[in-house]
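Given below, in the form of structure tokens, are the structures.
Please treat every number below as a calculation from the coordinates, not as lab data. Note that the structure is a prediction, hence the values are computed from the model and not measured. Cβ atoms are built from the backbone, for glycine too; each structure is taken alone.
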Structure P
Amino acid sequence: MRVLVVTNMYPTEAMPAFGVFVYEQVESLRRKGIDVDVLFVNGKSDAWNYVRGIGQVRRQVRQQRYDLIHAHYVFSGIMARFQRRCPLVVSFHGAGEMASWVGWLCRGLAPLVDAFTVTSAEHAAQLGNPRAHIVPCGINTELFRPLPMAEARAQVGLGSDKRLVLFAADLRPEKRVDIARAAIALLQAQGVPVELIILTGRPHEEVPLYMNACDALLLTSDCEGSPQVIKEAMACNMPIVSVKVGDVAEVIGGTEGCFLCQQTPEDVAAKLAQALAFGRRTEGRAAVMPLSLERIADRIIGIYQEVLRARRPAHEAAS
């Protein structure tokens, strides 16, 4: 099977963490024997690249033979829909796409493609189309694994005299780092020796070191789809405090040492106090193994096969 992946997020030398989850999915598909080419259209550097990308996709499918196209994010899906040679699978990636007018584009595109994936049941409800396949991005369970805390702290240069809470995210407004900072300030005012570690823009391979160096992970976002950071923290057996967004409640489930909180500094601080008092690592890794890259790749390939089976009778009839 030969697949063209079209994406507007993909790691570059200047942005090594940009769309790393798309890169990881591509590599997992290749390990499964799928022949994958990647067309990266960088709309972040110039929005006109999306218009140019329509022609790039059409040229690519004229010059090469593909069984199907897999587009990540709505703008990539729109570019890919301007060609009709190949069936089209689109992966919508959650909260950011469903906000404002972009959500209308997602709802308009979904009926026009052969299959599409969403990140969670909440995301499927937002999209409002019963054809949605719920397939979150997988996690690299070889990279994200438990390590001794003292060893991890030494590698990243963090001291051992405080409890460390990790906030790992781009500092966009919807991530609500203000709530995280306010919650930590409340704990510090209560005499808790705690520090907030804000990790942003670092290479992906450094993230598990920080996860193993810190005592708990905190997520305070306004909205999410299926946040990778939660699944990765679970794979490292981290205690977690998170607001109830996307599929977080389902992912952490009944894992002891993981807590859902309200989106207020007071409740975040209260749940962080519980997570820090837990005093040990969790059993989260076992709970998220079904979301490994390999398992998710199998599910993606199943969707590809379903699409190709559905298209085959029409193709054979035409021939």
Structure Q
Amino acid sequence: MKIEGKEQQSLWFKDDTLYFIDQRKLPEHIELFKATTVEQVSFAISEMVVRGAPAIGAAAAYGMVLGKEDIEKTADRLKRTRPTAYDLFYAIDHMISRIHAGDTPHDAADLYVQDIIQRCKNIGEHGSQLIKEGMRLLTHCNAGALATVDYGTALAPIRVAHHKKKNIFVYADETRPRLQGLLTSWELYQEGIPHAVIADNAAGYFMKNGDIDLVITGADRIAANGDFANKIGTYEKAVLAKENNIPFYVAAPISTFDQSIKTGKDIIIEQRSDQELRYYKDAMIMMDQTPVRNPAFDVTSSRYVTGFITEEGIKKL
């Protein structure tokens, strides 16, 4: 990921400290959040200092390093931070397995994170084959380097296509209530990729008018039958894409596939604080007495998915 012309990862571990680019401050400010304890890593995950399934998994892996004196207690604490993203649980279980096999926690975490980065790079190479010259793409939420340590999932094919000099344009949904489309816009700006942010409920307008050729989103958990959970609003985009005969692809590493869950009905959906709807940054946009419900994710049926872009290639059900 480029930040002011320099390559930078969204998180890194050095001298027993886990550093995050604080995503709560972006795009207005680039600030670091430092974690030296398991509780601070848990806070970073719960409060969305770090977000995006692969990046959450990477943070949890390094959290296991910080809590290596009691890995079972550490694992339990980290697993209680967010319930939906499977990479969180996959990373923790992977760390426990590698530590029991004799790896040092630090080495195991470094290898896990480097593996995730390589997987995302491969997703970019495979997915870029779907993107043709002149295509206009839609994405929802932020599934770029910020969400995955580096390269991204949904944004990785877009980055690779751009680097291959394909003339493309990206529509980025705002993705309310946390406006994570602004993070996508910030990343695309850093890469010099032409794009525009649109309101979530404008996607149908652009689809019906023939302005979108392909939709790519990320995922937080994918069931065995291909149903998947992603940021709230993804389901609507998938239905609209089907109605308008637009291919809809999901980009995710194998670590996001949860074979223990048969269908999307079994995916736990995180319910987040009403304050996320009432406020943006420090500005109140909704009165305290207004009733609010705030599911963080929705589940999209596999029948709306054209294919899955993984590090192993493009998979179709």
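Values for this structure:
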quantity	calculated
Which of P, Q yields 0.80 [FRET efficiency 1/(1 + (r/R0)^6) of positions 159 and 231 (r between Cβ atoms, R0 = 25 Å, to 0.05), calculated]	Q
For 9, 26, 26, 19, 15, 5, 0 (P(r) over Cα pairs in 10 Å bins from 0, in percent, for residues 39-198 alone, calculated) the corresponding structure among P, Q	P
Source structure (of P, Q) for helix-only ellipticity at 222 nm (-39500 (n - 2.57) for each DSSP H run of 4 or more, over all residues; to 500), computed value -13000	P
Among P, Q, which structure scores highest (criterion: mean count of other Cβ atoms within 10 Å over residues 47-54)	Q
With distance in nm of label points 7 Å out along Cα→Cβ at positions 87 and 135 derived as 1.1, matching label from P, Q	P
Source structure (of P, Q) for Rg and Dmax of the Cα atoms in Å, computed value 20.7, 76	P
